[in-house]
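J.: Read through the structures below before going on.
Here, each number is a calculation from the coordinates, and none is a lab measurement. Predicted model, so just to flag it, every value in this text is computed and none were measured. Cβ atoms are built from the backbone, for glycine too; each structure is taken alone.
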Structure 1
Amino acid sequence: MSLPKSASIVIVGGGISGCAIAWNLANRGIKDIVVLEKDTLGNGSTGRCGAGIRMQWAAEKNCRLAQYSVDFFETANETLEYERDIEFEQCGYLIVAANENEAEQFKKNVKLQNGLGIPSVYLTPEEAKEIVPLLDTSQFVAATFCQKDGHLNPFHTTDAYVLAAERLGAKILKHTEVTDIEVKNGRIEGVETTRGRIATNIVVNAAGGWSKAIGAMAGIDIPIYVQRHQILVTEPLEPIFSPMVMGFAYNIYIQQVPHGSIIMGRSDNTEPLDFRTTSGWKFLEEMTKTCSKLLPPLRTANVLRQWAGHYCMTEDAQPIYGPVPGLDGMYLACGFSGHGFMLAPATAQLVSEMILGEPLTIDVSDLDVGRFERRELVFEHSVV
């Protein structure tokens, strides 16, 4: 596809967020939308994530964003007219509390979630074992569960958004790297790429781990950093459990995917803040130890491969949404801190509303980039 000379809106980043925003804008009748991806679509965090979808959060804002997204995913095949299947399996999330302090927080979480209409429940270890019989109940003191949580196929979901956006006229360009953003008198004027220049007055920065570098091209310092998150996958096994098993204190999530393999992931705050996608022995050792404690029967499973993806982190583990003060035409959709994939439908809706000046479906005005300078942070602790 040739590079257009101009666009009404340029979206930087061809992951789930950028492609979802493109579809949402195109679905509202906006023309001349261009998505720029420096590699292949979904090659960054989207294609390397665990693809879990949950509404069990400690912060009300994230609960509402996740609710909106779950509602969208439930009918996404029809809404996006996708001939394949995004494979949204609502098999639940079971989250274990490792200690009494965490259990008390879980009680508060469930009260908040239930008040918002999220059907989560607080469980004893014995009740949790009825849902996931492999669990060792001596390793946790309580748990929560929500049946409407689940997981889906990140590649199919991104593909569904891409095809739907292209049918509506959006141009999605792969292997087209942004090299500079032109700013004149505090206003976006254009985007320079490895294939040439695109004149535009609106840029959406949805570049995931590379959002900080994209911001710097426009002269802004976005307060985000990259954290490596490592994952392994085992050989396919017979079906042994269906919910995603997660523990915040344990820093782990474990899931059996439809074809039988077990996916496990965790983060490591001691890792260098870089863009490597390789995974090491330290991760493998720590992951297998923790997994063997919680789910002892998995200790004999053979590991097939392991890799790393990137969390685009903020100080409060909450996303950054919206315009940039003093830079007309720049919009941010970044800093999701590991939950960008599951919030993509809400992100697309909200960013589109911001660009078009419409009332926000969910008030995320407090998740603006200025909150860090104001020191008005909105902390989310329920992150692995």
Structure 2
Amino acid sequence: MTRPFPTAKIGFLGGGQLVRMTLPAAARLGCEIHVLDPDPQCPASALAHRFTRGALDDPAALRALVEANDVTTYEIEAVDTTTLLTLEAEGHCIWPSPRTVATIQDKLKQKEAFVEAGLATAPFVRCDEPSVDTLLAFGAPLVQKARRGGYDGKGVAVFTDIIREEAILPVPSLLEAHVDFSHELAVMVARTPGGERVCYPVVEMVFDPTANLLDTLLAPARIPEVTAEAAQRLALAAVEALGGVGLFGVELFLTREGSLLLNEVAPRSHNSGHWTAEACLTSQFEQHLRAILDLPLGSPEQLRPAAMLNLVAEAGASGPATITGLEAALAVPGCTVHLYGKAEARPFRKMGHATFLASSPAAALEAAQNLRTALRFGEPE
């Protein structure tokens, strides 16, 4: 097939670090990237081929982006899917389909799609008017999740025993039984419009309990091979249940009894896939582009054991961003630091990540843990 140059013009809804890290892969594939974001200082604004300042729920801005590009995709799912559905119906190429993203935007509809497909999740109920009484009726321990708008640890409240009224999210929600898990797992899945699909190795995630954000990740996960294969099958089934085309981050629980349960799905590159840039034959970022352009998917083969450490701003951070410990990190063999170019530090804001390659998963994880306190973001001391 003969292609023009650029090989494709791709519109991204959102201009955060995920697009910033996708740009090198786009350059290799001869693609131009056009970003729409409300923040003129977003991480991708100065690096994309084109940047437009605009809201992701502005119909005119969405139309302009979609009409100017060969294909449009997502950096964040908080977008106006109604307008995107209209544009898709007019024949414009938008992957994943706005219909898929609309389902994912609503955590209740997402769970219902899994149940309809016969896929295992934690028990849950719809809760339109959360209160102490409604939560008590469901029973602790439980997790309350806002149906819409939750992101990076926000929109989630965990109640292990006592249910305090002030901790309840005052928005339509779903109530979910708290899972007694041994591992929190994730799988990156890519699927093309033509139906080709690949799964990356299963990874193990450890979350910061205060920020409710991913802290460290280990690839591959320390689980039996038969369990990893089952997790990949479940992740593929979840993406297919959503009619997914593109790249998806699928989060799962492994219970102490050995059962796998779906948690949730993100319709884009994902924090749990950042390690692939150094450790796999094809990064998640390149795979995202291949999938939405219906190109042959790259091999997800992992070349070396890896660990990843999220770099977030300190709990009391405020004002211009500063970093401490960069020299110590760069002195570690096999460590690659990614800084997202965010000028302002806010409590628990994602500022970067570091990936560690080593001869074994244990060695990679140890290297990451050793640097956890050395690498810090916040105000000057």
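J.: A value of 0.95 was computed for FRET efficiency 1/(1 + (r/R0)^6) of positions 201 and 337 (r between Cβ atoms, R0 = 35 Å, to 0.05); which of 1, 2 is the source structure? Before the final figure, lay out each step's value.
T.: Values: 1: 0.75; 2: 0.95.
Source structure: 2.
J.: If you rank structures 1, 2 by distance in nm of label points 7 Å out along Cα→Cβ at positions 17 and 193, which sits at the top with the largest value? Kindly include the intermediate steps, with their values, before the conclusion.
T.: Values: 1: 2.0; 2: 3.2.
Largest one: structure 2.
J.: For Cα extents along the principal axes in Å, the calculated result is 61, 52, 46, so let me know which of 1, 2 that is. If you can, show how the numbers build up before the last one.
T.: Values: 1: 62, 42, 40; 2: 61, 52, 46.
For Cα extents along the principal axes in Å, the value 61, 52, 46 is produced by structure 2.
J.: State the single structure among 1, 2 that was used to calculate mean count of other Cβ atoms within 10 Å over residues 57-64, giving 19.9. Present the calculation step by step, with values, prior to reporting the outcome.
T.: Numbers: 1: 19.9; 2: 16.5.
Matching structure: 1.
J.: Among 1, 2, considering only relative contact order in percent (Cα under 8 Å, 6 or more apart), which has the greatest calculated value? Provide the component values of the computation, followed by the final result.
T.: Values: 1: 22; 2: 13.
That would be structure 1.
J.: A further question follows. Can you say which of 1, 2 returns 50 when percent of Cα pairs over 20 Å apart, for residues 281-360 alone is computed?
T.: Numbers: 1: 55; 2: 50.
Among 1, 2, the structure yielding 50 for percent of Cα pairs over 20 Å apart, for residues 281-360 alone is 2.
J.: Check the numbers for Cα Rg over 2.2 N^0.38 Å, for residues 89-312 alone across 1, 2 and tell me which is largest. Please report the intermediate quantities before stating the final value.
T.: On the way: 1: 1.25; 2: 1.02.
Comparing 1, 2 by Cα Rg over 2.2 N^0.38 Å, for residues 89-312 alone, the maximum is at 1.
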